[in-house]
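A.B. asks: These are the structures, in structure tokens.
Just so it is clear, none of the values below were taken in a lab; they were calculated from the coordinates. Note that the structure is a prediction, hence the values are computed from the model and not measured. Cβ atoms are built from the backbone, for glycine too; each structure is taken alone.
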Structure P
Amino acid sequence: MKILQERILSEGKGLGSGVVKVDGFLNHMIDVALMEKIGEEFARRFADAKVDKILTVEASGIAVACIASKYFGYVPVVFAKKTTPNTMLEDFYSAEAKSFTKGSISLVRVAKKYINKDEKILIIDDFLAHGQAGLALAEIVRKGEGQVVGLGAVIEKKFQGGADRLRAAGVRVESLAVIEKVEAGKIHFSDDYKE
């Protein structure tokens, strides 16, 4: 997605060799007009998939998933929680997800009533790095006997291998911007990027 790549290059920052900072438009302050284009692009890429629900993980994926929902006919958005709130009284499905950015392992959870047998669920997230969040969400969908129709990532850090791990697990992956590497603070996009 050319507009997204341009935005990453103009406003994003490469930190070290693995962190891409895009908090000015994606995961701290949100450019809603750009989110609209992102949602529309996800709908185009997954046009062949019947989507009953969108699943994401709190917090940065929620805005992307909610805007994308509009382009899938306003399907419900479910987000996995990283902590158990005192209002979550019902049973839930859970899976472990390691956050390499935060250096922690979270048990992500979704109330069982929100994942139903045979539902077709699209996973959406802001970043795809090592694939741990995506694998955890796919595991939750499978526990609920739903079907993962794919995972859409706004930004994929290809060099961290998450997309390969997900594809090896049978998950279709569509990333809107694929970063090959971050070197000396400079962001390099993958040559096999498709528009």
Structure Q
Amino acid sequence: MIAFKYTKTDGAEYISHLDLLRHIDRTLRRAGIEVEYSQGFHRHPRIFMGNPLALGVRSISEFCAVDTKFDGDFMCEFNSRSPDGVKCLAAKITDINPNFAESITACSYETEGINAFDPGLVLEREKIIITDLRGRTVDIRPRICAVEWQNKKLNFTLHCGENNLRPDLFCNFLSDAFGGEAAYILKTGSFGDGVF
């Protein structure tokens, strides 16, 4: 099995999660990297991706695992056949599936365009109630790990996985509270057990 880190930028941030899975499958086939298939009536390639990224959010920290016996230069073969936007940044051979969808527990992001504010105004609050995309009211405060300004960019870390907070919803809350609008959102890091 090969685990790899890849980007989702340069227009690829508008590819849905399912279409991205198909894209990775096609790229592997073009590269001659044979992927093992599941057993059963509806066989599918054993490609294991991390949690879906909100549409329009760019990333330099996406992860995927592929069940393959390929022993060549994975990064070179993948990148030479993948269009701009989805590029492998690192790869390693692993004996077990790292299950990135469960092992990644937090992600860091950066953005510009939101008016400057004191991060303490967010972090010191006991509750932050928003309405999610399904119309439910949710307290997002326990899902916010860190908020800080660096070089005029807002950097923040949010929980993901079971206690997920979408970065676009968080930025919408900040825009409503402090003004401005996120010009872009870039996922810069992923944290958890087994993440390289």
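A.B. asks: Any idea which of P, Q comes out highest on distance in nm of label points 7 Å out along Cα→Cβ at positions 95 and 111?
C.D. replies: Q
A.B. asks: Rg/Rh (Cα atoms, Kirkwood Rh), for residues 55-134 alone was computed and gave 1.10; which structure, P, Q, did it come from?
C.D. replies: On the way: P: 0.96; Q: 1.10.
Among P, Q, the structure yielding 1.10 for Rg/Rh (Cα atoms, Kirkwood Rh), for residues 55-134 alone is Q.
A.B. asks: As an exercise: Rg and Dmax of the Cα atoms in Å, calculated from one structure in P, Q, equals 15.9, 48. Which structure is it?
C.D. replies: The value was obtained from structure P.
A.B. asks: So helix-only ellipticity at 222 nm (-39500 (n - 2.57) for each DSSP H run of 4 or more, over all residues; to 500), computed for just one structure, reads -6000; which one of P, Q is that?
C.D. replies: Considering all the candidates, the number was obtained from Q.
A.B. asks: I've got another one for you. So distance in nm of label points 7 Å out along Cα→Cβ at positions 127 and 143, computed for just one structure, reads 2.4; which one of P, Q is that?
C.D. replies: This value belongs to structure P.
A.B. asks: Kindly point out which one of P, Q the value 22 was derived from, the read-out being relative contact order in percent (Cα under 8 Å, 6 or more apart).
C.D. replies: Details: P: 22; Q: 27.
Working through the options, I get structure P.
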